[in-house]
Structure formats: structure tokens, C-alpha cells
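Below you'll find the structures, each written out as C-alpha cells.
Every number in this text was worked out from the coordinates using simple rules, so none of it is lab data. Being a predicted model, the structure only gives us computed values, none of them experimental. Cβ atoms are built from the backbone, for glycine too; each structure is taken alone.
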Structure P
Amino acid sequence: MERRLTTARLRHGLAVEILCVTAPDAHWREAILAFLAHKPPEWLTPLRLALAGALPDLPTHFYLAVTPAGQIITNVTLVEAGAPPVGLLQHVYTHPDHRQQGAARAVLTAATADFDARGGVLLTLSTGYQTPPYFLYQQVGFIGRGTTGAMVRGRTPDAEAQLFTPGPTTVRPVAWGDFPGCVALHLVEGGWTVRSVAFGVHGPRSFEGAFVRLMDGLSGGGAWPVRAQAARVLVTRPGAVVGLATLCQTPHWREALLLDLFVHPAFQDQAPALLAALPLPADSKLQAFAEPEATEKTTALLRQGFVPEGLLRAQVRVEGTWRDVLVLGRWPR
């Protein structure tokens, strides 16, 4: 579906239309995929699926700057889920012939305004810290999360508190519709430091690339050395993702499986239910990691038969602070 949002005149005088193309869309599908063909294939997978109508649980919007001749010169992709929506901004790209002319800012302004009009509560993105794109995103309301390059934009100052309001939850297998929610979850400030050893996420950090790798592994893909075997999410009734548990095979110890668990601080009492729903093979060595202070996490692991194996001193550093990490394991039965 195509909507015309506005027009913009760029610095070099070119007038462009700014469109929102919501997947699925047969008319724009090939042009959008060709414009983003520089992206790695696994990053294009959800875009292809959405444009073909195969991701009904992940509304996908392509905000485009289009010349009078019908040429795409800028793309901003926004995927969202939940009610109210949580969004992930990605694939911001302008054709080299039209950079530094204001196209990206015009499209970003239109995209964020359109998201707000749909009642969107929180947007996230990931870029290089204090790079030119980072400062551009600041101009349209994004705020950096530490020095990681991850950024958030709430419709209100308490947007994250609204999103993660305590309430009833359910556990289910992870799906592409959890993409923006998982990214928002891993950007929360506070809570456990060790969030995903398999995907290298410690402290508030974007889970965007990690989620793509997670879904690639679950679908049987071989693009990454870390192969996800199983994953479950803890979600609220409005659809906010408040917990993620994954079981992965890593290249370091192929016979042992790595279990990661992260739950929002307001929902840590539900960590045992999330972990209990993850299928844990009895015939494999399982290993998990947690900082010693993460008592709810270690308690949930102990209930599943894990035992402490050791303590790694000053193993990870988050925003300048070194943290010890506890190693827990469960042996084949």
C-alpha cells in the first residue's frame, strides 16, 4: 500500500515526493530490494518476506524519497509491533549522488511523524556513536544510550515506563514480530549486565544484529557461526517483549550449548516461567553466565538443575566498569 505524505525540495533544487510504502506491495517490491541490494542477504530476508506478505505480525513501512522520474533516492525502513506500537528504524540509505542535500532528514522527519500519528510509543535504532548519522538522528528526537551508538526516541518522557508496565504475561516461541520488541528490551537501563553471551550483548546495547542472527539460526541458515537451537519470549498482553531466553551452539564448544536469559527488571520474578518453557536437551552439556548480583537469574537456573562452575573475575566491561561473571552448568543426564 502506498501513501503520499509530503513533498520536499532538496538543497540542489530537486523536488521529491516522500512516500510511505507499507508491505506487502507488489508495485514497489523489486525497486526497494534493488535499492537496498548492498545489504547482506540475511538482512534482506525479513524485507523480502514482508514485501511478499509473509510477515503479517511485523508491519513493515518503507519511507521513500522519490524523484519525478520515479527513482528512489532515499529509504528509511520502520518495522513495528505491539499495541501501542514499538518501532525499529533501520536501513537508512541515500543514493551517493544525492547525499548532503537534506533528503535523509526530510524522510526521517516524515517517518517519525507518521509513527507518532499511529500512536507509536517508542522508536529505536543503531548507528555509529557520534558519527554524522548519529547527530542527524539527534535532530529528529533520538537520544543516545551510553556510548554504544544505540538510540531511543520516546513519544513522551516516560515512554519506556509505559511500555514495560507490569502485568500478566505469556511465553511463546520467538517470531519475526518480536524484532522491535527484543531490541527495545535489550536497551533498557538497569537490570542484568550479562544479557546475551552468544551474541555479545552486555548492558544496554542494541539487539538488532543479534536478532537477525538469531532468526537465521532458527530457520536453519548458516550465515553465522552461532547457531540458535531454540528461543522463547515473555510478552505482555499489549505485546511488549519483556524477556528472552535462547539456546545456541557456538563455535567455541560445539558439544556444549549456551543458554542466555534476559528479563526486564520489572518482570524478573517471571524468569523461572520463561526458562521452564525453553526446551533444554537432557543429553547435552548446558552452560550459562550471570553476574553474581543477578539473584533472580541464578535462582531460575538452579531450579533447572544448573550448578555454579566458577567465577570469572573482571570478565566484561560496561561503560567503564568491570564486572565479574558467574559460570553455571548442567551436565548430560
Structure Q
Amino acid sequence: MNSNERIIDLFIRLMRGQALSVAALATKYHVTSRTMQRDLASIRDLLAASELNYTLVYQRQTKKYILTSPSQVQYSSVLALLKILVGTRALNKVEVKALITQQLALLSGSEQAAAKKLLTNSLTKYVPVGTGVALLPRLKQFANWIEARTPIKFGYRNSLAGQLKMGQGLPVSLYFAEFYFYVVLYTETDDNVIYRLDRFETVVPVKNKALQQRYDRKLDEGDFLAKTVLLSGGHEVTYTFRYWSAPQTALDRLPQSKIIKHWPDHSVTIKANSFEQGALMWLLGQGSQAQVLSPQRLVSALQQELAKTLQYYQVKVENQEGIKE
């Protein structure tokens, strides 16, 4: 390896956040320490003459060289975004690692090393949700179709029955909630329907002028997202419920909710707005901490679901002697 090749190799190592020891480098490249000092001096001179805004620094405590840079972004900002990314578990492991590498490149060498250390354990135990398909190419593809208002023909695998559904629609929005990326399609039935991005099996652009012409209203994405933090099935419903748990738990979970009454026992009455199926499932999950007050159709739906649930625990079974208990 000649001098130019060594200098390139050293620079790549430094850009990756490695701390370099002259003695270790001399041994690795089979040259003298004096030669390594000249190579590092060449890198320092090149950086000084360039516009890269990096500096080669010698750390006396560790006796190693590192590359530093006044980051264009805050270390805490990158770390927060990466922790959120890993915590969502939305992307497969290959995509997560690629995004982490891209974001870490925005930091100085020492900051990269610190961030990697904080992320190592999370990545080791990282288990993605969903089907495991690569989502970043799909995100880009659907974003382009939304921008160009391009209708699509698709095959979609239902998560419950597992059946393949064929259909057409006009992509109008993308959003993320509860582990998954979702696509909102304006369909031939004049509805906005939500599909999970990872469950599309086939997608091709088509020419469907009818869809483009009928879609003359813009989706209020902020309002729509506030309602679809829960499942989107059923009609939109405004409801009230009494809540005995920590009020902030409900307020955080239901973005359009508010407290409308405080009770002497420290419970509260909360008014919220979302889709009926999601509201029902969330309220069921609150157990005895929540009592639906209105509307009556939601109260009745909740009573029916609770009755069905209780039946699972009232079925008589036969013991080993064949006697019914």
C-alpha cells in the first residue's frame, strides 16, 4: 500500500468515527511511526485547505487522533430521532441500520461513537413489527403517486382473514401511527380508505380519470390523523366517558379529547372524537377504569362486546374424569 492509499484509508477510518493510534497504525501498515505522522500531517493540511469543516485532533489522554466537526445538527436531536426510530420497530433491521448510519454521519466522530454506544443494546434486541418487507422504497413510490395524483391498481393482503383483495384507488396521504405506516386511498366508492403500507402485494399505476375528477376535496390530514390514532373502522363518533385512571393517559391517547367535568372522587368526564371501532376497542382495554356515557349506540356496542367476552369465561368444560364443571 503506497502513501496515497494509506492516506485515503486513514481518512475513511476517521470519517467513520474511529480513534487512531500512531503505533497501532505503524504496525498495521508495516511502516515507521514517523511515516504515519507524515500521513496524518498530510490529512491535517488537506482538511485545512478544504471546505469540509473538519479538524484532525490529537487526544493526549488516549494518545489517539480523531476527526472533529462543529455539527450542523445537535447531537441530542439526532439521538432522539434515532431512539424514536428504533422504538417504533416499524422498519426491518436492514433499513434501520442504513438510516442510523446516514444520521450518524451528520455528527462528529466523538459524537458518533457516543451515539453508537447508546444504540448498540437496542439494535441487538431489535425485532421489527409487520411483514418485514422493505418500506422505504414503497414510501418514496407512494409519495410520488400522491404528488402526481396517480391512481393505482393493487392487491392487498387483509391482516385478519389473510385474503387477497384487489382494488383501485387514488393515493392521497401517508401517515405513521401505532407501529405502522398507512396509506389513505380515495376509492371508487367515494370514500377515503386506510391501508397498511406493508400489506400491499402488488401495486401498479393506472389511468383512471374518473377517480381524479371526483376527488375535488383535499384531505385534512391533521384532523384525519387525530381520529385514526385508533383503528379507523366504523363511523366517526363523538362520545363522552367517565374515567377513573390518570386523565392524561386518555388525553394523550385521544388527541381531540378534553375534560368537561371533574368529580369528587377525582374521576373526570372526557369528551372525545374518533372512529367507532377504534373507540370501542380502546375503551374495552380500559376495563373498570372507564364508563361510556354517550352516545347510546356506543354504550350498547360496549355492552354487547363485554357480554361476548364474559361468555369465554363461563363455558363449562369436562375434567379428566369426564365430569362437567
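Between P, Q, which one scores greatest on distance in nm of label points 7 Å out along Cα→Cβ at positions 30 and 94?
Sorting by distance in nm of label points 7 Å out along Cα→Cβ at positions 30 and 94 in descending order puts Q first.
Could you tell me which structure in P, Q was used to calculate mean projected area of the Cα convex hull in nm², for residues 126-253 alone as 8.6? Write down the numbers at each step before the final one.
Values: P: 8.6; Q: 10.0.
Answer by label: P.
Of the structures labelled P, Q, which one yields -7000 when helix-only ellipticity at 222 nm (-39500 (n - 2.57) for each DSSP H run of 4 or more, over all residues; to 500) is computed from its coordinates? Computing helix-only ellipticity at 222 nm (-39500 (n - 2.57) for each DSSP H run of 4 or more, over all residues; to 500) on every structure in P, Q gives -7000 only for P. When log10 I(q)/I(0) by the Debye sum over Cα atoms at q = 0.08, 0.15 Å⁻¹ is calculated, the result is -0.64, -1.23; to which of the structures P, Q does this value belong? This value belongs to structure Q.
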